[in-house]
Every structure is written in structure tokens, then in C-alpha cells.
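Asker: Some structures to go through are shown next.
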Structure P
Amino acid sequence: MSGAKVGAVVMAVLLGLYVVLVGWRAVQFVATGEPVAVAMGVALIVLPLLAAWAIWREFQFGVRSQRLVQRLESEGTLDLGLPVRPSGRPERAAADAAFPAFREAVEAEPESWRAWLRLGLAYDAAGDRRRARRAVRTAIELERARG
């Protein structure tokens, strides 16, 4: 298991422990019947649930995007053709220069999850994480719609 997966599992276990402990405290607050304590108890129930939902959503994004990357890799079409640093990350200047080609590929094939995924990887290589995630989410949605 990779370090990132171990980290994700550890965080999930810790979140589960946190939800149980805080949930018990929340029940105690609500049981007092005092308005302020009840409000605190409700907040202690709702906030961890929101956190768990957000973590689950990110976990699903990671699993689905990794699956698509692995498919590209198995097809032999993952390589973006960018020079990489010793760390394995693409050189940003090269990514910036090559970026228009990836954008044009998406414009030529807007329903291609492969083109969107490569665009997301190019955004990531160029350092634009927000757009990278949006493009990868589009790739995931297109691939899921294809069935």
C-alpha cells in the first residue's frame, strides 16, 4: 500500500474515532435540555458529519481519478511529453508552453474523458490546481456517463 493510501486510511480511522467521541459528547449536551447545550450538541453532530462527507468526496475523487490515470497508462497514452525534474514532476515552464495543445485537444473532442484528463494533468503540471481538479472532475463525469 502506498504512503498516500496509508495516510488516507489513518485519517479515516482517526475521523471515525473523533466522530464517535464527539457524538457521545453531543448526546450528553442534547440530553441536558438547556438551549445553549442543545445547540452545541447539534453543532457537534452536524460539523463532523459535514467533515466526513467532504473527506468521502475527496476520497472518491482520488480513487476515480487514479483509476482513469491507470487506464491511460495501460493504453500507453499517459505520457504528456513534458520534461521532468528529478522529483518526477514535470517542469513548469515546459508545461506552460505545451498547455495550448491540451486545451485544443479538449476543444476538438469535448466529450473525450481522455482529453479532459490530459488537460487536468497539464493544468496540474502548470501549477493550476483548481482548474486541474475541475478538468479531472469533468473527465470522471464523462467516463461515468459513457458507462
Structure Q
Amino acid sequence: MAKTILILNGPNLNLLGRREPDIYGHDTLDDIKALCDREAERLGLTADFRQSNHEGELIDWIQEAMDGFGAVILNAGGYTHTSIAIHDALKALPCPVFEVHLSDPEQREPFRHFSFVGLVARQSFTGMGAKGYVQALEAAARLL
């Protein structure tokens, strides 16, 4: 299972394609999942792609990554800027963590400029739309 990458998506990402497409683009979460599945296969990896609007569920999934996942790619959505609990769960992982954001938080409201996820992420991919997930998968593949 070491070649399986856990790709987690936080709150409101289930609304992609309908929610503020001028900021987040027109890709749906299903489109991004299909892209990740294709790219993971190309890289010899498997993508385990999930989304939740619930912080506790995301933390439970992060804790699952303690046992056998090769890396975690996380787009924590709004929890990026608020969740010390997600930060703490990520710190406990033995595998690398990569942060993804479709938009560039640094170019948005000031409250989005700080990332609890970024404090523990090996690398962050921001402002590239869905291509950020591809970049994160490629970074994970290089480490594995």
C-alpha cells in the first residue's frame, strides 16, 4: 500500500464547478478526481480520493494515513486557516504531506494568508487550479 496516495478535500470542495468559478475554475471535484486517477496511474501510484465537509472525518482519514499510505495530499479548504486539530493530526504522520489550493490564498483576503497545513506540508501548490493536484502527485512520486 506504500504506493497509495491519500488525497483529501475539505469543506465546500464538493461545490466546485458551481461555487465561485471565477476563483476556483469550472472543474468539478469529479473532474479533479478523474485527473488524479489518470495521473496516479501514469506515475505508478494509486489515488485514494475523498472529500468531507466535516473536520472530524478529515482528521479520522488523516489518522488512517499513519498505516501504509505513501503520502497525503490535502486541500483543506477553509480549515487550512483555522484548524489546529488538522495541523496536529498531520504532524503525527510518518509520510509526507503536500498542500494544494486551487486559488492562491496569498492573493485573496488577509485571513487566508496563514496556513496551519502549510506549517507541516513538505510543499504547497497554490494558484494552479486542478494542475496543483498533478504537481503534488508528481512530487509524491519523486519521494517514493
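Only the coordinates and a few stated rules stand behind these numbers; no lab work does. Note that the structure is a prediction, hence the values are computed from the model and not measured. Cβ atoms are built from the backbone, for glycine too; each structure is taken alone.
Asker: Could you figure out which one of P, Q the value -28500 for helix-only ellipticity at 222 nm (-39500 (n - 2.57) for each DSSP H run of 4 or more, over all residues; to 500) was computed from? Write down the numbers at each step before the final one.
Answerer: Values: P: -28500; Q: -10000.
The value was obtained from structure P.
Asker: Can I ask one more? Mean count of other Cβ atoms within 10 Å over residues 55-62 computed as 12.5: which structure among P, Q? If you can, show how the numbers build up before the last one.
Answerer: Working: P: 12.5; Q: 17.4.
Clearly, the read-out refers to P.
Asker: Check the numbers for mean projected area of the Cα convex hull in nm² across P, Q and tell me which is largest. Display every interim value, and only then the final one.
Answerer: Numbers: P: 12.1; Q: 7.3.
Going through P, Q one by one, mean projected area of the Cα convex hull in nm² peaks for structure P.
Asker: Given a computed value of 1.8 for distance in nm of label points 7 Å out along Cα→Cβ at positions 23 and 47, which structure among P, Q does it belong to?
Answerer: Working: P: 1.8; Q: 2.3.
The correct label is P.
Asker: Here is a further query. With relative contact order in percent (Cα under 8 Å, 6 or more apart) derived from the coordinates and found to be 15, which of P, Q does the value describe?
Answerer: Working: P: 15; Q: 28.
Corresponding structure: P.
Asker: Related question: For distance in nm of label points 7 Å out along Cα→Cβ at positions 87 and 119, the calculated result is 2.6, so let me know which of P, Q that is.
Answerer: For distance in nm of label points 7 Å out along Cα→Cβ at positions 87 and 119, the value 2.6 is produced by structure P.
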